[in-house]
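Next up: the structures, one after another.
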Structure I
Amino acid sequence: MAFVRKNPLKLNKLQLRTLVLAQIIANDPNSGQVDDETGEGTLLRVPHAHGDHVHVGQFTVAARDASGFENPSVWVVLTRKGLVKEGYPATVVLTKEGMAYDTGLGDHFLEESDH
């Protein structure tokens, strides 16, 4: 049995949080779209904080957990590692690898929105 390393690209916590939120947005039909042929996910809207939280699809996320959306350095690293196509801030397109990357954070800090 092969050993599967957790976080093989050695992303830091901010990069991991930003990537998992981008995956959620790409999979949300109101905020993103996934190309069935290529497996790439496009963010149609990038959420912005209001108050202490951000709406990501049907979820509410603490603004501090979504701070990577406003940090160009995060997108440079995700692009360099092959998880995002170049184009931030005009467009955000997750590669097939970016859509499939297991961040281990899928349900750690998400709460369904009450508004």
Structure II
Amino acid sequence: MQVNSTVDGPRAVVTASGELDVATAPELRAYLHKLVDDGASTLIVDLTDVGFLDSTTLGVLISVHKRLAESGGVVELVIPHARLLRIFQITGLDRVFTIHPSPAGAAVQ
């Protein structure tokens, strides 16, 4: 897994790549929570280059969502691939997160 971000005031765009699984979830959790600790209230998590995502990663995204929602913040996702989008649809998380089909779509919000 690789993760990086660009921060513009309270908005952070996080780009993840590789496999997001039980082995990488703690690192992802720490990275996202640090952004929130540093003042981000909107996280856009771009999953375009993610090859695999498991339930542990879903738990990380949910925990950050809950934390931000308490203070009026949001987590939005970029998921252009049907195979990953299907995971969010099956679990009902497509109704929890705003999901964009491309990074450009998230940028205009």
Value -12000, calculated as helix-only ellipticity at 222 nm (-39500 (n - 2.57) for each DSSP H run of 4 or more, over all residues; to 500), assigned to which of I, II = II
task = Looking at volume of the Cα convex hull per residue in Å³, point out which structure of I, II has the largest value.
result = I
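State the single structure among I, II that was used to calculate distance in nm of label points 7 Å out along Cα→Cβ at positions 23 and 39, giving 1.3.
It was calculated from structure I.
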remark   = Value 29, calculated as relative contact order in percent (Cα under 8 Å, 6 or more apart) from one of I, II, is from structure I
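No lab work stands behind these numbers, since they all come straight from the coordinates. Being a predicted model, the structure only gives us computed values, none of them experimental. Cβ atoms are built from the backbone, for glycine too; each structure is taken alone.
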